[in-house]
Structure P
Amino acid sequence: MTDTYTPPKVWTWDAESGGKFASINRPIAGATHDKDLEVGKHPHQLYSLATPNGVKVTIMFEELLEAGHKGAEYDAWLINIQDGDQFGSGFVGVNPNSKIPALMDHSTPTPTRVFESGAILLYLAEKFGAFLSSDPATRAETLNWLFWLQGSAPYLGGGFGHFYAYAPEKFEYPINRFAMEAKRQLDVLDRRLGESAYLGGDDYSIADMATFPWYGALVHGLVYDAAEFLDVASYENVMRWADAIAQRPAVIRGKKVNRAWGEPSDQLHERHDAADFDTKTQDKVAGDTDS
């Protein structure tokens, strides 16, 4: 870093911050335009995008359905954050923080809004009595790791991922600072997963569903192009855990929902029924959304 920045006495927003997501960053909340949200036929209406936070919830829905919870049927609507869909009045009404994912549960006497991905996982786990143990000690351990993820992932994504992969300029200090933190987090996970099969204990849970889309993607080389830089192969317990979760049928399906990039076979822009995962239906949905 060659230049030293002297912060002004009072910060003002007079220019975009730069980088990949500069056009959607702003220092104020609220809607920028009027747009109602679409509502499908199922009790649960999910408004999302297949980023790691969005994938947490689509995996949860697919796991619930895989486990036989028919009441977990859902419609998943694409929210394109690059186009500013998250700033529409309808979406802001569900999530005043304008971040995906956001859920409306229409099965309650008055529709219930749930926002923040960790809160959605916990809400659904409690509603269906699934993927969260009733044993007090195991439940507490699962929630420990769920909230660990919610607090740690911003340092991986907004910290390391931003400065290493997305910032308009690469500076040594922030990359080193957040690479150190990313590796510390991987070590925390690796030590835990050396003690138990899953984060909460012997059973797969919402803690794993929350953590896999972030750290599983990292060690599988799917985000930030940083697998070699961070020497992810050295975290053998994390690799074992990530490999096992990646093979689950519900995870494979959940990763496709609300995905609008990559290989066409990996995309399902909207999900309204299980049949949408069929190739013919999938291609139709992708074509309709692209047009």
Structure Q
Amino acid sequence: MRILIFGKQGQVGWELQRSCSVLGMVKSLGSQDVNFLDGKAISQAIRDYQPTHIVNAAAYTDVDKAETEENIASQINGVSVGVLAEEAKVCRAKLVHYSTDYVFDGSKDGAYTEVDAPAPLNAYGRSKLLGEKYIQDVGGESIIIRVTWLYGKRGKNFFKTMLRLGQEKEELRIVSDQVGAPTWCRHVSDATARVISDLDFGDKTGVYHMTPQGSTSWSGFAEEIFGEVRKIKPSTVLKVKDLVKIRSDEYPSPARRPRNSLMESRKIEAQFGIKLPHWQESLRMVIDDID
């Protein structure tokens, strides 16, 4: 296999380099290597390497900033993804691309399935949905994996923000009326490697949801983070004493967020045998691994 990874500096992209290394030759590119606003640069990178598999973890991820930069978000998350899909088809490479729960509006009672109609609430969600549509229009051997509430030791995420704020403040106000499943980026990358290694990849193209078992709110996630840090890493000094649960409308932000980010992962389990652990189990593993 010749695997080409885009987005090597991101949470999932960084983990992918380790997960995919056992499968064959791996080349990883970041924003300093390929400008995702430049379709020609994307095309050239693929033509130069001639990969058998492409994993796209590159994305515009600033949800709030996308409200005023929707053109840029749509170029990176949409148009450029279309270019990538076209080039993958030309060189007959299998493509794995990541999307998001933000393609849904969060109004459903219960977990979303792959057949539920997308209806993004914000510019970021629209840009990611655009990327999905480009891939589907191009065709080829492509798999779109929707993930949610990503976190890990690297990058910018809720887990790292809570660790920092918990050591700085005694009281934190956390949204309690949005529910989802916190997803460790390492489990996403390991599962992706399993998808890539599947020899029947070609007849399993389409959209998949990949989330861990269980669910919680942002405030519930924060409570679990601090509780587990105190048990697993007692040397970590946490100042936080009070977690105040607030409604979404008490935490105004430029972009609206879906209240329900739960997604059902039965399809990917049936097709690839992938079932991520419970989110609490994953969290303990991450905390045990931090310095």
Structure R
Amino acid sequence: MAIGVFDSGIGGLSIHRALVEAMPDADFLYLADQKNTPYGDKPGEAIVDLTRAGCETLFAAGASLVVLACNTASAVALRRLQSGWLAEYRRTSGRKVNVLGIIVPTIEAATGLPWEHAADRRGPKIEKLDVIGVFSTAATARSRVYEIEIDKRRDDLAVFTVACSGLADMIEQGAAREQMRDLIASYAQALKARIGRWPNRAILGCTHYEIVADLFREVLPEGTELISQPAPTAQALSDYIRRHPDYEIGHSGLRRFFTTGDPGAQPPLAEAFWGGPLRFEAV
């Protein structure tokens, strides 16, 4: 048995690397749905169907837990899968399995509060707001998940999201860094214009963006904190496994990488981020 990590492409490697570092003995299966990437501009039902298919593939390969290392899938598909499909899959397969996302640990990191916390709105009026900017795909932006869930927990935080259409696809294709920097700069300026000033902090709300986090740091003002997703997700999964030791995750240090697209070596950008040669197997 193993932990499955699912993404539309190479972006999930940012989460995968943190998970491996946190649990080096665990067995991991990574699946990139490169045949259908990117997810960010797809309609909701398509995202749900593709995410469910990815989870089924990883469960069939031996995963007992699947981490959706994709903001779009986590924002659009996770609740749908957990509320209906998972129970039926457990019943028909006779297996204990689960699907987890990355939105919850990200919001906990952004708010400094546990997911269960609710804002107390009976206190004095908040005079000064801390502003968080979110860079995301179009589908995640449409879901408004960060605005809704952060507002539930903190009434002193204002959240503004800008959809970075095309950026994940450029990262997936290994576009020139100068070209990506120019596009990121345009989205940063769009976020500033929407807020009326620069944000205090920013969430990279697509795991692809973590691969070029240095470019976001270049275009944002010095001192702007980037709220990272990999470390909080790794901590959350480690805690979850400690609380649920009955999930079998393997202990041989297995690492396998699958793709629905063309197998073989991955772009230099992905290999550089992963820290070594990276070859994907056909699913």
Output 1.4 (distance in nm of label points 7 Å out along Cα→Cβ at positions 47 and 119, calculated) maps, among P, Q, R, to structure P
One of P, Q, R was used to calculate distance in nm of label points 7 Å out along Cα→Cβ at positions 151 and 183, yielding 3.0; that structure is R
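Only the coordinates and a few stated rules stand behind these numbers; no lab work does. On a predicted model such as this, the values are computed, not experimentally measured, just so you know. Cβ atoms are built from the backbone, for glycine too; each structure is taken alone.
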